[in-house]
Structure P
Amino acid sequence: MIYRESEREKVVRIRDGFFNDPGDGVFEGDKRAFVLIDAEKNLWYKIRKDAIEYFKSNKIVWWPGSSEPTGHLLSSQVSCVNHLFFLREDKDTALKILKGLNHDFVDVCRDFDDAYIGFEVVSNGSYLREVPGGEKQTRGANCTSVDAMMTGILKDGKKIQIFIEWKYTEYYTKTCMADGKSGITRKSRYDHLITDSDSPIKCTVDLDNLYYEPFYQIMRQTLLAWQMIKNKKAELNADDYLHFDIIPENNLNLRYQVQAPGLLQSGIEDAWKGQLKEPQKYNIITPQRLLKPILFDSKFRNFINYLNARYW
């Protein structure tokens, strides 16, 4: 049984008691047992009101293209918000999380919407040419965004952007996004950046390999991070970046199935590190690893119990 199926069975099993909701909410036109009727209950109760208001006030689109949160219990966007939204106004804990990623962090910045973490973050400029000239990018839709982002200060004074991409039950088929008419458009946007002499990508394989998921998304986020640092004065004035994919330990299909034929087949982390000039900038960790600094803090006991019962 693949991870998505086992998680679907789990959420249906705990649904009535955990969420106090009978399920059979509508998703893609049909009633689904793993979709809540009351979609707001998909968010942890302590962040529910603030998260909904945050998305609304910042005009952020909820997956899969709505102004309201989804009731889909396997939504990775909702999972990301449930795990990390509490950090927005908690500087001490936000810094603990950053120090858990790199002991050299000494401070965390209120960069994103005047808080310590932002969601569905996009650049100020359309460096990847994904929207027509002059149009503003929409957070969460139709352009490359990052599920969550933080910025920290290292002890040497450098300011670092931390890109956080959140996965839950995703897995991908062997489909090349470079194919067809849409593929021509995609390659016209990204190929010249991939092959630029200053690109963070080494270009050791046929570029079409980078258009298989999840590398297609990882590639775009890598280019976005590079361009945001390159255009630092128009962005957050950061000096460098780190890029993390957060993937559950048991989602083996996502972690280890490499659909791109020309990349290392030992797993997506090794495969992508092999394409980077600075491979240490990209890492895959689990949600538990990210939140390790607070796992046994009594202040967060109820929160960790919630995550453990629902996701872990």
Structure Q
Amino acid sequence: MSRATLVLALVLLPLPILFGSLLLGRMSLGAGEIWASLFGGAVPETVRALVLRVRLPRLLAAALVGTNLAVSGAAFQGIFRNPLVESRILGVSAGAGFGAALAMVFQLGPAGIQTFAFAGGLLAAGLAILLGTAFGGGILVLVLSGVLVSSFFSSLVSLVKYFADPYVQLPGITFWLMGGLSAVRWGDVLPLAVASGLGLFGLILLRWRLNLLTLSEAEAQALGIPVRRVRFLAVALGTMLTAAAVSVSGVVGWVGLIVPHAARALVGPDHLFLIPASAGLGAAVLLLFDNIARTALPTEIPLDILTGLIGVPVFFLLFMRQIRKGGGWR
């Protein structure tokens, strides 16, 4: 199988998984009922409403969130030349958590929570980039700035939780930070889809420049790349993808770290193939995680718990497999 064919297969992989996911839930449905609901066939109105108003928007959001986290993780690993970097490196998740917590304390409703979470994620990443740029703009400085900003906003989240109503607001903040898609409706999907489309399109346009950013800064500049400008633009696009995802799903870890490694192992490090492969694989993986989250137990399992329980062993196995090959970790 050629690399282009493999990438196309990975891009299309979420489609059958999404259709199969529509069958799963507390109320079991048949493939015929799903098909009739999607394309206007004869089906009870309760079934149609369940498919079109509850399951479909949730599954589309899961696919978009997985895509965003995986693609931004792949981009950041190339930009920072570090295989252990993921989409949350610049404090986006911590900033989004702070914004969401504030919105819950002020009782701003679901739209306010998403808006504040998105703004908080962008604020945290912007602060990390500003600090990194002020002190030289090097990769190490940006990473350290991200770690510091993430710790700062995590402390702010703790402060908000300390002052929140322990019976009403505190449980909501805690569960939001664990990640989940149970509250997603169509009004959440469109803004997420727009941000996802813009971020993906921008990173695909930058694909060959991202390849050159994996070289040393001196080599990239010698090849005519304005390194800091391109790095800033790529980080901004990746941050937008991550902030949009986290504002809808809450904090979901490990997807942005593991999926890019799996995609890189399948199609190689060229971002022309790596970005779409990461997008398809990320969407498929999060759809599967969401299926487990909503069907494994009588009550829904938070996504961040699942991704951590499954993601850590998988990452360890991938890491040890690469070490045994003797080829290091690329």
Consider the structures P, Q: one of them gives 111 for volume of the Cα convex hull per residue in Å³, for residues 56-231 alone as calculated from the coordinates. Say which.
Q
For the read-out relative contact order in percent (Cα under 8 Å, 6 or more apart), a value of 30 was computed from one structure; give its label from P, Q.
Q
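Tell me which of P, Q gives 16.3 when you compute mean projected area of the Cα convex hull in nm².
Values: P: 16.3; Q: 18.2.
Structure of origin is P.
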Out of P, Q, which structure matches -10000 when helix-only ellipticity at 222 nm (-39500 (n - 2.57) for each DSSP H run of 4 or more, over all residues; to 500) is calculated?
P
Ranking P, Q by mean count of other Cβ atoms within 10 Å over residues 64-71, the structure that comes out highest:
Q
The value 2.4 for distance in nm of label points 7 Å out along Cα→Cβ at positions 168 and 256 was derived from one model only; which of P, Q is it?
P
Name the one structure among P, Q that FRET efficiency 1/(1 + (r/R0)^6) of positions 24 and 304 (r between Cβ atoms, R0 = 35 Å, to 0.05) of 0.95 was derived from.
Q
Could you tell me which structure in P, Q was used to calculate Kirkwood radius over Cα pairs in Å, for residues 184-223 alone as 12.2?
Q
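Read-outs throughout are calculated quantities, based only on the coordinates presented, and are distinct from any laboratory measurement. Fair warning: this is a prediction, and the values are worked out from it, not measured in the lab. Cβ atoms are built from the backbone, for glycine too; each structure is taken alone.
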